[in-house]
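J.: Several structures are given next for inspection.
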Structure 1
Amino acid sequence: MIQVTQKNFKDEVVNFKGIVAADFFADWCGPCQMLSPLMEEMSRENKDEDVKFVKVNVDEEQELAGLFGVMSIPTVIVFNRGRVVNQQVGVASKTTYQNLIDQANVKPSDHIKDNDNQVIVFTTPTCPYCHMLKDYLRQKRVEFKEINVAQDGAWAKKMVEKSGQMGVPQLWINGQVVVGFNRPRLETLIEP
């Protein structure tokens, strides 16, 4: 994995024409040390694809950490063509990180129609309630399609038109709109 600094950030991340998973870490951080072997493994497995894994030491690169709002480590930020598209704070499973990378490679509007009878979750990468909502849905084994409205302006506009709200997370579930992580309302809409 490449160590990224302010000097090479533009070349290694911003100008890269694919997906970059950046692991923001510190040497003294126990959870970071747990995540590091997993990131190394994923880097080896994805080496033939347009996916790159890099590391950013937050103690040495405080300005980069501040630029991306990294307040807790480890944090993995996924970029597509230099733009932030996903983020995971804390140690998660390999499947979680692979899903973040896979989602970064697909433009949601390419495969979702607003009249589909499915669960659609509108999120942004830095929204903590969005992460809580997605974790809740996974725990309840609810399949959902995620749309990053920070990346997809057309869907952001549709979201606001349908709900009248700009905030995220938002959920479209069987034609109904749920704004925010409203657990009691979700319990009534999700079949056990």
Structure 2
Amino acid sequence: MNVYILLGIVVWLYMLSVLKRAQLSAFFFIVGSAGLFFILTAISQPYWVWFFTHAVIHGVDLFSHITKWSTVMLKTGLVYITNSNNPVVMSIDYECSGIIETCAFVSLVVFFPMYKRKEKVFYAVFGLIYIYLSNVLRLIVVITIVHFAGGQSFFLAHSVIGRLVFYVLVIALYYNVFTYSQLARGIYREFIDWREHKD
């Protein structure tokens, strides 16, 4: 691990201890979540980025096997999207991995003061899976549009519609976890109720 990252972690932990002793909960949340986000993104290279990227590639590959609308090269992360006139090659890379969105969400959940430890673990895992599936869905939307509308639709499909779908889904997640859960029952409480009724 880089010495600067270690130094940053030490400074961050010291700042958290000072803010906690001073009972400045708002600053504790801001410094805590922002610091954890930068730490997670710094240590995610290269292994977690590789893992997230390949998880997305395999999700898209499953869709490709079902529909035959594209061919995925698992080792390189290239997706060959077939259509009637102008096939397109799309690359699944760091930007498509969802690692930044996942790190941001987990960082906010860890320091969100309204949840107990079990709730934080539940929402962190739930959010990780949800963001992954949203990312795969975004790429499926891109493949579907390009397959039927042709290669000229790639920019619109990838940069506009695909991103819009992804961020609408992520905003819905944030709303449920950080707003709706405080106003109503939320996913965690519904999950606990479901488990109790099942048992």
Structure 3
Amino acid sequence: MDSLIKGEDGLQRCSWCGNDPLYQSYHDDEWGKQAFDDRRQFEFVVLESAQAGLSWITILRKREAYREAYAGFDPEIIAEWGEADIDRLMNNAGIVRNRRKIEASIGNARIFLEISSQFGSFAKWLLKFYDGHPLANHWDKMDQIPVTTPAAESIAREIKTLGFRFFGPVIAYSHLQATGIVDDHLSGCWRRQG
């Protein structure tokens, strides 16, 4: 796979997004862009955890259904959910109907709120693994971008001890990339920040 791909609009992009318009939009408008508010952070906690074992494009295609089913990704609402809400979500064909992932999303909401309360926001907690500042990597090729890093492994290990589920090192690193804690846009990509 080439490292960069030229879109119909003439822009050079990281090749992982291919030519799918939804994937390109995600690449251009979100991936690597700082999104530090708690609701956005929680959205990616839910989506990245749901993605475990599936392709990201599958989750992106279900994103609007998730947004509706998950109360706009409000962790305070989701933290209060119980068995009736799990049953409702299990009957929602628009989302990934995996009981363990759904149960994890509710439990994760409770832990997410505790972390956010203790550190001021979930992003601030994540940033402590990066000395308080987002990281901009400088990769030239796709095969240089890691699937996980020591910081992501530390995040996954620590958050697991708090009870988080479906958030291992690979998902943790994907979350960091998605929310701009880490910017892994390739050199030559039009979205490269510096």
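FYI, it's all coordinate maths here, none of it is from the lab. Keep in mind that what you see is a predicted model, and the values were worked out from it rather than measured. Cβ atoms are built from the backbone, for glycine too; each structure is taken alone.
J.: Where does the value 2.1 come from, among 1, 2, 3, when distance in nm of label points 7 Å out along Cα→Cβ at positions 123 and 179 is the thing being computed?
T.: This figure was derived from 1.
J.: If you work out FRET efficiency 1/(1 + (r/R0)^6) of positions 43 and 147 (r between Cβ atoms, R0 = 30 Å, to 0.05) for 1, 2, 3, which one comes out largest?
T.: Details: 1: 0.60; 2: 0.20; 3: 0.90.
Once FRET efficiency 1/(1 + (r/R0)^6) of positions 43 and 147 (r between Cβ atoms, R0 = 30 Å, to 0.05) is tallied for 1, 2, 3, the winner is 3.
J.: Can you tell which of 1, 2, 3 yields -10000 when helix-only ellipticity at 222 nm (-39500 (n - 2.57) for each DSSP H run of 4 or more, over all residues; to 500) is derived from it? Provide the component values of the computation, followed by the final result.
T.: Details: 1: -10000; 2: -22500; 3: -15000.
Corresponding structure: 1.
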